[in-house]
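Q: Pasting the structures in now, so scroll down.
What follows draws every value from the coordinates through simple rules; no lab data is involved. Keep in mind that what you see is a predicted model, and the values were worked out from it rather than measured.
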Structure P
Amino acid sequence: MPNTILDPTGGRPARPAAAPARAPRRRDLTGARVGLLENTKQNAALLLTAVGELLVTEHGAAQVSLLRTKTAFAQPASDELVARYRGACDVVVTGVGDCGSCSASAVADGVLFEAAGLPAAVICSDAFVATADAMAALRGAPGYHYLTTAHPVAILTPDQVRERAAQLVPGVVALLTGPGS
């Protein structure tokens, strides 16, 4: 019996004619307006808030200008939400993909933000790389780069979450500023 890959979105994905281009990267984060999009998962808001604070205090970002919680963690961000971030932010950090469907959705969000011209750093649990990679391919962005962190995030104490955020920040900065800036 051949292996079958199921579409985690529950439907047919809208595939662009060509893989979406990565948004232009900044040279650094000095003066950047940072957007955070959390997905309702336990500790996601705390982790992203800590990452945002570190981007401001240690990497010169101007402020966290937008922090929203998705209404449905397993659904990609709406066009309206992406447009809101496009108007209020220079870069976006999203996650935390701490389960299969939310990892897929976080990657879908990253691809949508990139297509809208916003550099995005997506954070997923390492246990769900296969799901995240499958979503990237379904969205026309095979090989999409995102960060992984040890699974699970949901059970961490607040101090452990802040520690994890500090570990993730160099990778977040690299994804937001990377080559081609």
Structure Q
Amino acid sequence: MQDALTFAAARQDMRTAYLGGAPGLFVSGTVWTIAGLVCLWKSPQDAVWALYAGGVLIHPISTLLTRLLGRSGRHAAGNPLGMLAFASTIWMILMLALAYGIALWRIELFFPAMLFVIGGRYLTFATVFGTKLFWVCGAVLALAGWQLASLHAAPATAAFAGGAIEIVFGIVVLATLRGTAGTARASA
């Protein structure tokens, strides 16, 4: 039987396996951006389905991107943080029904509601990856959702905001990881 990972080792395993979550941020941000384009080119209702359909593809595409970037895209067997990440996925899926109900009521509130849902999920990633940046990312997404809803922003605006926020945080997470790796190499 394999020894249980320490909490610090479990976090390090998740950061290493998934490149700190950066590929997931990039892919998710791209899905939000595509939904924004669908909103402009077709309709906000079609954009809801674009976000949902694209959302189903985030994990497999992120895993592929992670592997292309030289990481495994798979955490160690027995890493308890893998179950936490999975549980947050189930919570997010359950919240999709709530967001869809909001879309049926007022379509312009769908994307701000989803910003809250995704922001909440990233708060869990602060624990999974041991990176405080995910607290900031979650807060920025939620604040953007609040502000966009308060301003009665067009659905496309909210979708593009979600895409931009996630892509920017993907860049920051990746830069932070590379900076940490460079610091670790320099001190070795």
Structure R
Amino acid sequence: MAKYQKFEELPVWQEAARLYNLVLDLLESPKPPLSPGYRNQLDRAALSVSNNIAEGFERVTTGELLSFLAIARGSAGEVRSMIAVVAGRRSYAPIRPSLLAIRASAESCARQLTAWTESIEASPVQGKRHLTAPVKASRETQQKARGFREKFLAGLKPNHPLYNTAEARAARGETVEGDEQ
């Protein structure tokens, strides 16, 4: 248990793994005064945090990642709730330090998952194939400008100063050896 007492903030998946190991340390300790149902649910909720982070990270789209991060955050909240429900019981005084360490780790996971979610939601990239509306609009504008330039260059009259440039010839579909594309 002593190896988990110092709570330097770890990256979120590592923190979630630490959370689960703190729960295992408690559940594997001799005769913790916890009901079998409580033990089972605490074990499952704590493991769900790291598993959902990992599964979301492996998904293709940002939307899927966000969904799994939300589930992981919910599981961290479930762990915190379970600890809050029993932490004040007099008969649990011997395990109170373990309960508080578990709660602190679950709180760290929840904070980091919230920050990660907010940073993803603020990002212009919304997934492997999806961009936010402002980024899409900007890219469309750039694409229209390129299209306009190509059409302009393709339609130049032979006496125009840009008519014989490589870019204008390429816009007209001409290829000349030695042109740098």
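Q: Assuming 14.4, 48 is Rg and Dmax of the Cα atoms in Å, for residues 41-96 alone as calculated from a single structure, say which of P, Q, R it is.
A: Corresponding structure: R.
Q: Of the structures labelled P, Q, R, one was used to calculate relative contact order in percent (Cα under 8 Å, 6 or more apart), giving 19. Name it.
A: R
Q: When helix-only ellipticity at 222 nm (-39500 (n - 2.57) for each DSSP H run of 4 or more, over all residues; to 500) is calculated, the result is -13000; to which of the structures P, Q, R does this value belong?
A: P
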